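For reference, the structures are reproduced in the following blocks.
Read-outs: derived from the displayed coordinates by stated rules, not from any lab. Everything quoted here is computed from the prediction, not taken from an experiment. Cβ atoms are built from the backbone, for glycine too; each structure is taken alone.
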Structure I
Amino acid sequence: MNQSQSDQPTQSQFDQLVEQVCAVTVTDPETPLVDLGVDSLHTIALVMAVEERYGIEIDPEVIGDPSLTSSAGLWRSVQDQLAAALPARAGS
């Protein structure tokens, strides 16, 4: 059974997770997290929360990639991993 588009996680839902875990307000998903006041401890907590919520593993080096330092950049990485995992999940 395929998930409908409305069942798919969204950037807005991801931003809410960032806000909850990091105690910040995401007004523009392209703003670097550090500019929102996210420190290294919040980053670790966010990675752990994302891994738990989406059932993926984030390579710590990904966080060092400048293109992934915003909520939107990190969300794109999560989406890529979720998409890559779909064929594997469909076969199980």
Structure II
Amino acid sequence: MANANAITILQRTVKTPMQLYKFLLRSCNKLPKGPQEFYKHSIKQSFKQHIYEPDPERVKQIMEKSLTDAEWIFKKYNIDLKSLVQPNKS
């Protein structure tokens, strides 16, 4: 489960909804063009829908679900989540 480690790293790295939003939008650039546009739109709509969520526990749940969904999408398109979490060091 290499991706489980990447998700753990991501959960430690992405601590705020805005950080998650930016990470997800940047990660969409790794997707093929059609799905890229679809998922970018979906991320923006979801963020707008939950932007004023008052319950911190609910925000945490939404963020965890977003990461789980992102992992599924990256697996679907054979994108290594670890490469998104820890970019190549040159």
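The maximum of distance in nm of label points 7 Å out along Cα→Cβ at positions 16 and 40 over structures I, II, that is, the highest value, falls on I.
Sorting I, II by relative contact order in percent (Cα under 8 Å, 6 or more apart) from high to low puts II first, with the largest value.
Source structure of the calculated read-out (helix-only ellipticity at 222 nm (-39500 (n - 2.57) for each DSSP H run of 4 or more, over all residues; to 500), -17500) within I, II: I.
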